[in-house]
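Trainee: What follows is a group of structures, each given as structure tokens.
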Structure 1
Amino acid sequence: MNNKPNPDDRSNNVERLQDMVENTIGNMERAEETMMNAGPEERQAIEEKNARRRESIAGMREEIKDEASARENGQING
């Protein structure tokens, strides 16, 4: 068996992170549509989950900035 680790390929990180942001936004929108017909407890759970999603999106956007900056500075090929 070959147990060598895969090389660190970060060349598509910005695109992958952008896809994750778009998917998370889509999940938030679907959750908000679900909230229209939800009871109070389910509504609160959805609101809390969407708050966590907003935090995740903010973190992903920061990571996108970092990756884009590293790419511009020649630290990442891609």
Structure 2
Amino acid sequence: MKVTVKYFGLVAEAADKFEEVLEFNGELTASELKAQCLNGLAIADKDSVQIAVNQNLDDKITLKDGDEVALLPPFAGG
């Protein structure tokens, strides 16, 4: 299965990239992918990073081939 991961804001800065295509065998949830992508990155509060799958905020979904996943930094109101 291949998924496209897009990084935004401080997540992109910490990862030093904006996008990558990852390939996995077997099932993987969005939250498991988030943990793998953030592992080793210098982000103080990794729990505040949200994940969107195909533009829907949902970290419980099981990923499918071709999904687009976005890792989003915390949003500030204004």
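Trainee: Consider the structures 1, 2: one of them gives 4.2 for distance in nm of label points 7 Å out along Cα→Cβ at positions 13 and 37 as calculated from the coordinates. Say which.
Mentor: Clearly, the read-out refers to 1.
Trainee: Out of 1, 2, choose the structure whose coordinates give relative contact order in percent (Cα under 8 Å, 6 or more apart) equal to 49 when calculated.
Mentor: Answer for the origin of the read-out: 1.
Trainee: Now, a different point. Taking 10.4 as the value of mean count of other Cβ atoms within 10 Å over residues 21-28 derived from one of the structures shown (1, 2), identify that structure.
Mentor: Value 10.4 for mean count of other Cβ atoms within 10 Å over residues 21-28 corresponds to 2 out of 1, 2.
Trainee: Using helix-only ellipticity at 222 nm (-39500 (n - 2.57) for each DSSP H run of 4 or more, over all residues; to 500) as the calculated read-out, with -5500 as its value, let me know the right label among 1, 2.
Mentor: Clearly, the read-out refers to 2.
Trainee: Also, quick follow-up: For which of 1, 2 does mean projected area of the Cα convex hull in nm², calculated from the coordinates, equal 7.7?
Mentor: Derived from the structure labelled 1.
No value in this document is a laboratory result; all are computed from the given coordinates. Predicted model, so just to flag it, every value in this text is computed and none were measured. Cβ atoms are built from the backbone, for glycine too; each structure is taken alone.
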